[in-house]
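None of the figures in this text is laboratory data; all of them are computed from the coordinates on show. For clarity, every value in this text was computed on a predicted model and none was experimentally measured. Cβ atoms are built from the backbone, for glycine too; each structure is taken alone.
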Structure 1
Amino acid sequence: MSATLLRKRLKDGETLFGTLIVSESPRWMDVLPGCDLDFVFIDTEHVALDRNKLSWMCHGYAAIGLPPLVRIPSPDPFSACMVLDGGAGGVIAPYVETVEQVRKLTGATKYRPIKGKKLDGLLNGEEMEPDLEEYVSKNSNQHILIINVESVDGIKALDDLVRVPGLDGILIGPHDLSCSLGIPEQYDHPDFLAACETIFSKARSAGLGAGIHFWGDTTQQARFIEMGANFLIHSADILLFKKHLTAEIKAIKQAIGSSQDTLSKSGDINI
């Protein structure tokens, strides 16, 4: 799937799934096509990835039909341009709370490569030359802009944020949101769930994608879809590795223990 198609499906309200990839291994290009995903999430806010490696990852995932959505370290338009130049299919900007932040991000993602005073003028309503308008319109469909709403102030501003032209989706950052609400990591708390439902509802009512990155059990994640989310970033490679490795090592040890207990009782071995 291309980023253009992902953007359309996102805004149309289709339910889409991705996961966070931390590992830089090229073997993921062999594994992920069989995992029933629609996109991949690469986080440069909390994960140390250099620009060259990030670009390699973006082009690799795009080549196997999984558009890479890259979270930049801050809601900075220059960082947004940089990851798009490196091959990202879309930008996720963290901790957005103001309309001005969104406008600058739309300028970076939907008006590329226009910058400076000309971009300021266009964002303020100045008319574009016909050839430039056609060029910008074509390019804007190829890039996705999603903002993280993960604070009380972000929720308060949400009615205005979702009306900014060029925005494609809202993503909840659950950890930061729970802390902003004063209930850190209490993901079953009524206030946290109410905040999520508000964000999902307002995003979808505005014709935008509504999503969350979550790593809890599958029942919790399904609940977010039932509450109105239409895209889910499920866990992360490193978390899934830890979860399944822990479970399987435990199962092996239990099996060994059961076998040893049986053999010990039969007198075949001494423990």
Structure 2
Amino acid sequence: MRRRSHNQRCRHAVLAFGIVSFLFLPQNSWAWGRNAHRLIINKAVDTLPGDVRAFFEAGRGSLLQHVTDPLDALAKNPADRRNAFIALDKYGRFPFEALPRSYKAAVTKFGKVKLDANGLLPWQIGVYSEKLTNALKAGKWDEARVDAAILAHYVAQAHDPFSTTDNFDGRLSGQAGINERFGSTLIDRYSSFFPIRPNDAAFISDPTDHAFDACLSAHRWLESILLADRNALRGENSYTDEYYDRFYNEAGAILIRQLSDAATDVASFWLTAWNNAGRPALPH
């Protein structure tokens, strides 16, 4: 009994250390940059069908304002970071079938402490999908726009490869700052001329399950991005203009694909929430 108690204390100490480590990471290592979120939400509005689009078009300003609310909230409550990522590689090998997609089943298998430490992103998307559905059903239009923006933030996160891994910000591969270079600086430097071409919004049968699929898809690109970063830095002593040109040449297609897919999914989650709310008549 004494040995088991000691082992439990050790496990809890390890998990607590992991949580503390997460809380003290730089904020910009945890998300697409603000410009990425705004780019995604702008493109998402344009993919909606006409009977839904007018509502989101009229609220575009509010959506753009609130899509980065979760980033601002981190300053007040760093523990909220658990909602914006999931370290899939903490659950074995791709496609990480050891992790149940049902939150209740995952808690039963791994415990809430471990789930919180490893991130809750797909389940958070499910939560906000339901919140938006309920707000639309109740005709709470201002609340619905805020919920739609925050849902968009988390859906976008699911398409950021560095939101799906324990190697956040390159800490395990010796590539510190990689998330910001990929998710912020490339966009700030090159987005004025690269094409974002999302598909039309489509109904999603299971929001949480779809969120897991988005995370898995994003996770596939990690090694390619990390390799592109290493190749771009070869022969350079710092992150020069030449480095960024090389990095964009190797990783730009992945970036454009992930942004485009994120915009498609954001709109699809909105459309799904409206459909699940009973397709209410929306104000313009």
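Here are a few things to note about the model shown:
- Entry that produces 20 once relative contact order in percent (Cα under 8 Å, 6 or more apart) is calculated, selected from 1, 2: 1
- Which of 1, 2 yields 2.6 [distance in nm of label points 7 Å out along Cα→Cβ at positions 87 and 159, calculated]: 2
- Structure responsible for 1.03, with Cα Rg over 2.2 N^0.38 Å calculated and labels 1, 2 on offer: 2
- Source structure (of 1, 2) for helix-only ellipticity at 222 nm (-39500 (n - 2.57) for each DSSP H run of 4 or more, over all residues; to 500), computed value -19500: 2
- Computing distance in nm of label points 7 Å out along Cα→Cβ at positions 103 and 135 across structures 1, 2 gives 1.7 for structure 2.
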